[in-house]
Structure I
Amino acid sequence: MNFLILLLMMSKVSFPLSSPAFKANGEIPLKYTCEGENVSPPLAIGEVPKGAKSLALIVDDPDADKKVVTHWIAWNISPDVHMMREGERPGTPGKNEKGENRYMGPCPPKGQHHYFFKVYALDKMLDLKEGASKDELVNAIKDHILAEGELVGVYEKKAVAK
């Protein structure tokens, strides 16, 4: 996680990232979690800098007990994309925590967790194969970030009746 924080600090420019489904620091609706339809939420991407050749997406949960949990990664998303629709699979997908090349909705074992949706504007297309890991993606983007957008949502599992 420290490396990702360093990447964020090194980036000089930011752009808006939001969702019509939930407010910044607000609760992620059940539909987008493991208790709902487990479908990715819509994301609205603000204006990225001129010169961006692609976008990369990382969604993770730093509140997990022993490590940051990767929920969704993708890259080589067109910089002309200003709205990722609900359930859309943009760009080239990489592995989530379960080793699947898709979105994995919030599903914290206990308590409320924070989910960081991060989109990076890059100065190049990435030469990564489908199914790459978050570490491989982070290494590929580290010297190519022009700007980033971030949206944080929270989620806590609903009580299960026994």
Structure II
Amino acid sequence: MENYKLRTEPNINDLSAVRNILQSSGFFRPDEVDVAVELVQERLEKGAESGYEFIFMDIDDRTVAYVCYGLIPCSLISYDLYWIGTHQDYRNKGLGKIILKETEESVRKLNGKAIYIETSSKEMYLPTQKFYVNNNYELKFIYEDFYDIGDSKFVYVKRF
């Protein structure tokens, strides 16, 4: 395992780092990447009041993976994992699992009792779906034709 550092506060360089991580995956449309970057910007501008929490993983001063999560509005115990991504050059090395476990620990410390994760049903997302199942998330809901015709939304949950 490579040496890595985790941090929770975004900096201005994370705007481009998040864009690069998500674009490298080939999974996301440009408008989706823009939304992810906007969440970093909102956290930079509003701090914790934004409702968005982050964990960034740096290797050799390069941000190679990140997660964005937050308390679901109007919930006292449930969290959404909005984004998780690892740069294509660093995938399949266990880094996603490390930051996911760190996120779970952070949610527990915040007295969270569940994390919800949404993803697409498209075949290209099969590795993502397997990642969640392998990390003990249960597929709880399917919203058919949610993103597009033939592209359902899968909602996974892990309870603590």
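The numbers here are math on the coordinates, done by the rules we state, and not lab data. Just so we're clear, the structure is a prediction, and the values are computed from it rather than from any experiment. Cβ atoms are built from the backbone, for glycine too; each structure is taken alone.
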* If we compute distance in nm of label points 7 Å out along Cα→Cβ at positions 74 and 98 for structures I, II, which one ends up with the highest value? -> II
* **Which of I, II yields 15.0, 55 [Rg and Dmax of the Cα atoms in Å, calculated]** => I
* To do: Out of I, II, choose the structure whose coordinates give helix-only ellipticity at 222 nm (-39500 (n - 2.57) for each DSSP H run of 4 or more, over all residues; to 500) equal to -3000 when calculated.
  => I
* Structure fact -> Matching 1.9 (distance in nm of label points 7 Å out along Cα→Cβ at positions 18 and 106, computed) against labels I, II points to structure I
* Asked: Upon calculation of relative contact order in percent (Cα under 8 Å, 6 or more apart) from the atomic coordinates, which of the structures I, II produces 30?
  -> I
